[in-house]
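Just so it is clear, none of the values below were taken in a lab; they were calculated from the coordinates. Computed from a prediction, not measured in an experiment: that's the story for all the values here. Cβ atoms are built from the backbone, for glycine too; each structure is taken alone.
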Structure P
């Protein structure tokens, strides 16, 4: 976690992990894939997890709608205990602030959108997500 820089402009879905490792930069998908590969290389079971991350605004500031984005982390199988969710991007355990969308072997197992576009021209997809906890019953 401390040896890698979060840099959304550095990688794409096609960037090989060897480049991420050599340059020590990338995004959450890269860090999850790298850690999964390292764990699997020593015989441990790990899976890729896709979801979201609830973020906190700075003190005194309102939540920014659409500021949250998709996030990725991994889960390590611990025998006789279960799946341990780890967020290498933030150097923390993944918990209640990490809503899970899907899990699989890698990003391509759980990509949020898959399809084929036909036709010419330029296409651009923009997505905004806001993760907000639901109120507890009786607090509204």
Structure Q
């Protein structure tokens, strides 16, 4: 049924719970598992009273370091469960777009991701990458809390 599962991570507790669900499903169904994390576009500007302009190369290097750490940690958890894992770092993209495009490019059968489950004004003010993925993809999405 689900031969290839994509699970999104940002390193949060919610993402870790989504990863646990993805591992359980992949183990039961003998599915391939890919973990994706997305780094947003880098912008520079003035920060604080000092008027410091950030070096975009430093910001990008920082994003890559964080992404590698997230993917290594999540990948180790999958390997500890006895599964093979692929990892993908999508650079210079907004999270929902990066997740949807990765799912399409890899031909995954299921996207697994966490959500806070906010409703009403909280959802409107904070936005929801999960809602954006649901609105943009044709791939089934399992949302965990």
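Structure values in brief
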item: Structure with the greatest value (metric distance in nm of label points 7 Å out along Cα→Cβ at positions 20 and 92, set P, Q); result: Q
item: Which of P, Q leads on Cα Rg over 2.2 N^0.38 Å, for residues 12-67 alone, largest value; result: Q
item: Structure from which -5000 was derived, helix-only ellipticity at 222 nm (-39500 (n - 2.57) for each DSSP H run of 4 or more, over all residues; to 500), options P, Q; result: P
item: Of the structures P, Q, the one that 33 was derived from, the read-out being relative contact order in percent (Cα under 8 Å, 6 or more apart); result: Q
item: Among P, Q, which structure scores highest (criterion: volume of the Cα convex hull per residue in Å³); result: P
item: For 14.1 (mean count of other Cβ atoms within 10 Å over residues 100-107, calculated) the corresponding structure among P, Q; result: P
